[in-house]
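Following this line, the structures themselves.
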Structure 1
Amino acid sequence: MKNICRIRGTKDYFGEDTLYWQKIEKKIKEILNNYSYNEIKTPILEKTSIFSYSIGNNTETFEKEMYTLKDRRGNSISLRPENTIGCVRAGIENNLFYGKEQRFWYFGPMFRYERPQYGRYRQFHQFGVEVFGFSGIEIDIEVIVMINRLFKELGIAEDVLLNINSIGSIESRKTYSEELVNFFKKNDIKDKYKRLLISNPLRILDKKSLYIQNLLKKAPSIIDYLDNSSKKRFKKLVNFLNEENIMYKVNPRLVRGLDYYNDTVFEWITERLGSHGTICAGGRYDSLVEYFCGEKVPAIGCAIGMERIILLTKSRNSNLIKDDFYIDIYLLFEDMTLKSSLMSVSERIRSIFPKLKIKNYYGSNKKINRKIKKISKNFVKIALIITKKEYKLNKIIVKNFIEKHQKKFSLKNLVFYLKKFFKN
């Protein structure tokens with residue numbers, strides 16, 4: 001078979017990448033558990049209609065980026081481009097919202113047909129949180145503080161900057177959108193931007209075109225069109241960030257890529273990954289559940305791009321996985337007749353030390369010194385060496401590469417030695 005290769009825009013993970021992945025995933029889950037968030041798992045496939053209804057047929061995500069297909073019955077289904085919609089659908093279908101407060105987290109692959117670039121893939125992975133039933137600013141603050149804490153614990157807080165904005169209520173955005181359209185009508189812009197002004201005027205705010213960006217410097221700011229309630233809410237958020245010394249930037253051009261957001265929106269951005277520097281993004285979407293079922297359920301959420309977090313952490317915090325390269329215990333035998341003895345000893349050691357990385361040597365019948373030399377290149381802490389002479393005496397040789405000594409122990413005393421060593 002020719003051209004055995006992965007699909008463009010996807011990536012295989014192994015070696016160092018998987019070590020970073022495991023460490024980061026573990027840390028994220030620890031923090032989410034610390035804040036009493038509960039995991040929710042939703043299907044990768046959803047009905048296309050729930051995306052067209054909530055995201056909008058005219059959005060770039062729906063028109064150009066979604067993977068959509070027909071099943072054998074002719075039903076239109078889509079690979080999820082994000083998971084907020086899936087969480088909302090699951091909450092409504094399983095009666096999780098009504099009269100209840102929910103803090104959910106999820107992790108999994110998402111799919112968008114975009115041009116693959118550094119840190120951007122067509123299959124990508126996101127950790128996300130979705131919170132339902134809280135209308136106060138306190139939950140906005142909790143989510144931001146929680147994510148900020150994560151970046152600190154990963155050692156990348158200095159490389160990311162929180163950008164915040166308020167896009168106000170539906171009424172505020174409508175008024176502002178009209179002013180934005182009137183402003184751009186006075187200027188000569190390309191047809192694709194004219195179409196955007198018709199379908200979704202706010203989306204022009206985050207276009208990268210230098211010409212558009214220069215025009216936006218003279219354009220009206222959404223902050224000036226907020227109603228009193230949104231202004232007070234945003235002021236409380238800013239005051240808290242100031243009091244807690246959380247670094248941030250008010251970015252009046254920040255809007256979210258999907259239409260259902262309101263009031264608080266935020267992103268953490270880095271300059272270390274080139275032009276695609278958004279690490280985490282989110283905001284409030286108080287009307288989304290109501291769009292689907294008529295029930296008012298306030299909500300806020302955000303998602304973290306796993307691939308970009310890995311790239312950023314690798315560039316900054318190489319010590320994160322330093323210990324993971326080590327094999328805790330490496331077992332090897334003097335000759336082939338001792339293979340079964342090695343298996344027996346290794347299984348007993350594994351049962352006593354289930355959290356240690358223990359590896360058996362099954363190599364050729366080389367001299368024992370050559371075997372030791374070979375495994376010493378693999379970041380080994382302890383080698384357990386089984387020889388005919390010592391095994392007959394019920395003893396095993398221990399070579400400690402960390403403390404640089406070699407000793408002999410009975411199997412019973414070996415266990416005591418290993419317990420003492422790995423306790424340190």
Structure 2
Amino acid sequence: MFAYLLQTGRTISPFGEPVGQTKVHNLPLQDYQRQVLQRLGLQVELASDQRQIKQFPCLVVEDDLYFTYQAMARFLRLVEAQHEGSLGHGNFCAALSASELTEQFAPAFQGEPIDCGGQALRTYGCYYLRHFDNRLSLPQQSQPLCVPYRLRRIRVRANRYFEPSGRFSLPISQVFMVPIRHWSSLLSANVLGMPGFVSLLLRERWPAALLLPPKMIWRSGSLRPSRWLGKSYLAGRRCRIAASAHVEASVLGERVRIGPNAVLRGCIVGDEAEIGPGAVLEGCTLGARATVNGNVLLRCCVADDEASIGSFFSQFTLIGRGAVMCPDSGMFDFQLKGSVRVMHNAQSVPSGSRLLGGCLGHRAFLGPHARVLCGQEIPNGCILVESPRELIRNVHGGLPESIVRLDEGRREAVRMRRAS
């Protein structure tokens with residue numbers, strides 16, 4: 001069966017590049033879509049217009065849609081079951097039931113909400129077509145087909161300022177879809193789509209998956225199961241991981257270096273990335289040759305190739321290719337009242353989420369002491385640094401107003417007061 005990737009012409013701000021070139025799990029989205037569809041036995045073709053769809057039945061996927069292998073496989077199985085029943089002559093559109101999985105992070109950029117027989121659904125740009133009318137759009141000639149999924153939750157304690165219930169819940173499912181229409185959707189795809197991606201990776205690398213339990217025992221140097229978890233990772237060639245590092249449920253590329261006492265949980269790390277001693281990463285994706293300084297805490301962040309992160313704490317933040325976050329810089333990631341507002345199509349719109357960081361464009365630079373409000377996007381190549389007036393250029397005179405020199409004793413302090 002043919003699968004058509006329907007071009008939407010969408011670009012993602014602030015990167016200014018086509019949506020197919022944006023990265024999920026360290027792969028360009030279009031390459032990722034092709035790989036998943038080909039693993040399902042489909043023949044993939046690009047279509048710039050829906051009039052180029054010639055083969056029926058076929059699958060049509062918009063080029064901005066992220067989906068896991070499990071989500072697409074279940075959708076195709078449901079279609080086949082419908083074909084065997086009385087509804088086999090219609091067109092279908094993939095949908096997910098509304099839950100924490102679809103509403104937790106930036107729901108304003110999730111699939112289109114609809115009500116189907118009293119059930120709240122989110123529909124997506126994935127269509128199974130048996131016939132086609134060029135005069136109508138794809139949603140107009142397709143009926144929603146809800147893809148079932150099993151939802152687990154990871155709950156952690158949180159201050160009630162950030163979560164009224166006192167517990168923050170992270171939904172976990174191998175079935176996930178999200179249209180990439182905003183930079184916040186890239187965060188959702190990388191974080192919430194990670195369980196499905198890792199599950200597929202383990203299936204493909206089944207020899208390495210079978211050898212993982214004895215490797216965990218050998219790496220930990222202990223027969224105690226409590227110590228095995230910190231060595232449960234798949235690693236490429238020539239990785240250098242400190243013995244005291246805790247690397248749990250993660251996938252590492254080649255020549256990755258991890259310093260002593262670093263902690264990684266549920267991360268994807270690209271080739272030649274370096275993570276400093278004492279750093280803590282949870283649910284993060286790092287690109288090739290990315291660098292994380294020591295004692296840095298990152299949660300649910302995505303960093304592209306050659307990004308450098310020195311900010312002591314960041315979460316739900318997207319960092320572009322070659323971008324730099326200096327120590328003592330950062331992005332706020334929470335809105336006390338209402339939801340975080342973001343820019344979309346030159347308008348400020350609510351994201352629907354109280355917890356959301358910011359976005360640093362490609363080759364952007366966030367200098368020391370620079371603080372950015374949540375939901376902001378920094379353009380490509382933008383440099384934000386402290387005002388030069390606050391920098392000390394001459395210790396013998398011309399000090400900034402906030403600096404007082406006291407090494408010459410009380411005389412210097414009295415002289416400065418008289419001069420003012």
**Study point:** Top of 1, 2 by mean count of other Cβ atoms within 10 Å over residues 131-138, largest first
**Key:** 1
Point to revise | Ranking 1, 2 by FRET efficiency 1/(1 + (r/R0)^6) of positions 139 and 163 (r between Cβ atoms, R0 = 41 Å, to 0.05), the structure that comes out highest | key: 1
Study note, to complete from the structure: From the coordinates of one of 1, 2, mean count of other Cβ atoms within 10 Å over residues 91-98 came out at 22.2; that one is structure 2
Review point. Which structure, out of 1, 2, was helix-only ellipticity at 222 nm (-39500 (n - 2.57) for each DSSP H run of 4 or more, over all residues; to 500) calculated from, if the result is -11500?
Key: 1
Point to revise | Entry that produces 10 once relative contact order in percent (Cα under 8 Å, 6 or more apart) is calculated, selected from 1, 2 | key: 2
Study note, to complete from the structure: distance in nm of label points 7 Å out along Cα→Cβ at positions 259 and 299, calculated, reads 1.6; among 1, 2 the input was structure 1
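Where a number appears in this text, it was derived from the coordinates with a stated rule and is not lab data. For clarity, every value in this text was computed on a predicted model and none was experimentally measured. Cβ atoms are built from the backbone, for glycine too; each structure is taken alone.
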